[in-house]
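J.: I've put the structures underneath this note.
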Structure P
Amino acid sequence: MASPLVSPEELRARLGGVRLLDARPGPDAYAAGHLPGALHADLDRDLSAARREGHDPANGGRHPLPSAEAFARQLGAWGIGPDDDVVVYDAAGGANAASRAWWMLRALGHTRVQVLDGGLAGALAAGLATETRAAEVTPKADHPQHGWILPTVDASAVDARRQSPASKVLDVRSGERFRGESEPFDPIAGHIPGARNVPFAENLGPDGRFKPAAVLRALYEELLAGVDPTSLTVHCGSGVTACHTLLALEIAGLPGAALYVGSWSEWCRSERPQAKGA
């Protein structure tokens, strides 16, 4: 399996041979300029079921997963089949929402997908140009799928895991949000009792690229403290930036952690216990 990351320099040499997805949120940035041939993968429209009629953040969080069937249909509409190489990028070091798209493709069984390390800024620095015209696409049949095959957990499982010494729960939001000092998106500030906090920004170096694999491995082995990565649950506010840390764990050679898709946006709207402070 190829590395989950591709450098801007490598991408420049492969342009024309990969399907590019621009995962920046909203249509405006894409319309203003995107990498040549890139299609827009919108977080609310394509990478979640946030626009589903009757969507309630208390059941699935602010960005619940669409059905595997719906995402397989969307991949076909983008002209992406199982033999296509896909590169996803955004303008936030992969956090919003390139890593979510990467996770969803992997969770559907598509292994030929990478995140552009350094994102759009890295691509521009490497000499790649942008264009404003919408990319043309030849649709394909729905992508093959057998449901979501990467591990996810619901709130009840998280409640059990947070109380078990054999597992760990990781919150990747900023320290301020974890401690309950601020909450810009959800009605209640705080965190899941028993969760640990390693902000997803810790995955990136000052250049906006992911830290080396050995550095990431040391960071998360310290967090795990002997717990197997398959007993780790990762969450954030709504299951988007959590995928950034799932990608970092993959880079570090520590795969297998579960995604709590509903994350704090679902948990805080329930009657389950909540905590503040460090």
Structure Q
Amino acid sequence: MRTSLIIPSLNAVTLPATLTAVSKQSHPPDEIIVIGRDETNALAAFPEARFIDTQVPVCAAKARNLGMQAASGDLFLLLDADCLPRADWLATHLQKQTLGEMIVGGSVGLHGSNYWAQSDNVSMFHDFVPQHPPGYRFLLPTLNLSVRRTVFEQVGGMDESFPGAAAEDADWTIRMRMAGFKLFFEPRATIQHAPARTTWADVVRHWRKLGHNAVRVRLRYATEFGTPRLASNAYWWRWLSPLIAARITVGIFAKPIFWRCLANLPVVYATKVIYCLGAADSVASGFAFR
């Protein structure tokens, strides 16, 4: 099975570390495609990578779609430019695909590059840590995902109307599941996520944007998510944000595997409040209903 590794990057300072980790794979990809902008010429040190220059910044969904359209492989491996895959990462994905899975999501190690990045990881990827058992899931994140070409051809690409890099992966993998495909979570396919978030302001921007985009997915697939009707009201999100945030945060830290991350709890709670406020803004502006 020919493999194509697809990495979106907008001048990501973390890209060299990601490509270095890729070069150490026990089973290397047949081709590497990086899509976006490389104004610092970081790719000069990695001649094995094919670069698609978008000339202008594009959203992650469009970059990934361009990569999949250009890829020659039977299997697409999606990896973000701030992710460090374990040496057996690709081999593990390939093993599960060879056994019959069509869509496989891997796990995200919680250790971040700093306190803010780690707090962000706990809040964002608590359902996809290596300690969780393998099995089928409701949705999967695209920072660590393998998808057969035939799935892409049948379901189509990612929704490019999502700005930035937030929630388009949930929309895409839910569409896959609704088309009859199963989403398998394989915790042994591990990456370390090291986003370039070094301040509280970075975290706030990320979660405000995530809430703004993700509520659109929750309203679009209201039946699948069990989204309350009141979620289409901006005031509902604003008034109940402390309670929603508390409920989710308690659910995360009630699991023993997260007790070692208790120092991150205040930030995790705050991100959930910020998410709700971003959702409220999205509903109030009408974006959530597009």
Structure R
Amino acid sequence: MIMESTYKDALYRVLKKEQEISLESVHVINESYRMIIFLQDLLSDMKKRMLNHQFINENEEIEFFRIIKPQVLGKLIYYNKVYRIETSCPVSTGKMYNKYFSHELQQLKQEYKHNICNSDFYRYYRSGRTDKDHEFFKLGKINFNMGLNSFIFEIDTQFSTYYDYKVSRIIADELLYNYLIIKINPVDKLGIELKSAESTKDFFWTESKNALIELIYALYASGAISNGKVGIRKITLVFQLLFRVQLGDIHHAFHRMKDRAGNRTLFLDQLKSSLDHYMDKDL
């Protein structure tokens, strides 16, 4: 039988892979493509495990189709949409760029309005109710009397309850909404505010650039910012704006750090030593 931890391990693998690929990828197109391949393989592996074994109990089956599978499938839908949007973008900057992503956001809102927000299931899911989970998230419980969307005839009924896909769409659309909002309202606006703010005019980074890159990667790898959901590029942009410094190609700098002789976390160790010393002064 499949143990509960085996399925939950899939979510951990997704998070670790996202961090790994984000560290290695220079462009979001490459990052999205690699995540699509990884998530497809992971879903295929999850399906094989499920078909070859039985769930331990009803609660495990419900948790799998309500939480675990939608997290993986939702990310796959999201990364596929990002890949399609980015590879179709006609320019990299300017008014046309902003108009393009604004149009994508409008399309997303329309899809949400027509297909998601007005449904009884969406209200059920959003309210956190669980009283009908045995109907929505167990195999072989599809009720055609509810007038379901026609794509029900295309899904794999051995690996889907129909509603796990709807949860996946909700997760994917939330991720895509946040992605498009950032594209339309980039952190550049924050940079203008920071540069014009009287209180930050003397706020500069005075250590080496490598030291700041080391700090950025440490914060990213630890998931300390936004629960690890913010990419390395966005964190780097915020730090560049905040400290008025250009860091250049941080990926190559990071890989040089990994290969440098001696202490690979020189700045972080210096920070710890400085803080220990500072604490000792107050004793």
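We did not get these values from a lab; they are worked out from the coordinates using the rules stated. Given the structure is predicted, the values throughout are model-derived calculations rather than measurements. Cβ atoms are built from the backbone, for glycine too; each structure is taken alone.
J.: To test your reading of the models, identify which of P, Q, R gives -13500 for helix-only ellipticity at 222 nm (-39500 (n - 2.57) for each DSSP H run of 4 or more, over all residues; to 500) when calculated.
T.: It traces back to Q.
J.: If you rank structures P, Q, R by distance in nm of label points 7 Å out along Cα→Cβ at positions 114 and 162, which sits at the top with the largest value?
T.: Going through P, Q, R one by one, distance in nm of label points 7 Å out along Cα→Cβ at positions 114 and 162 is largest in P.
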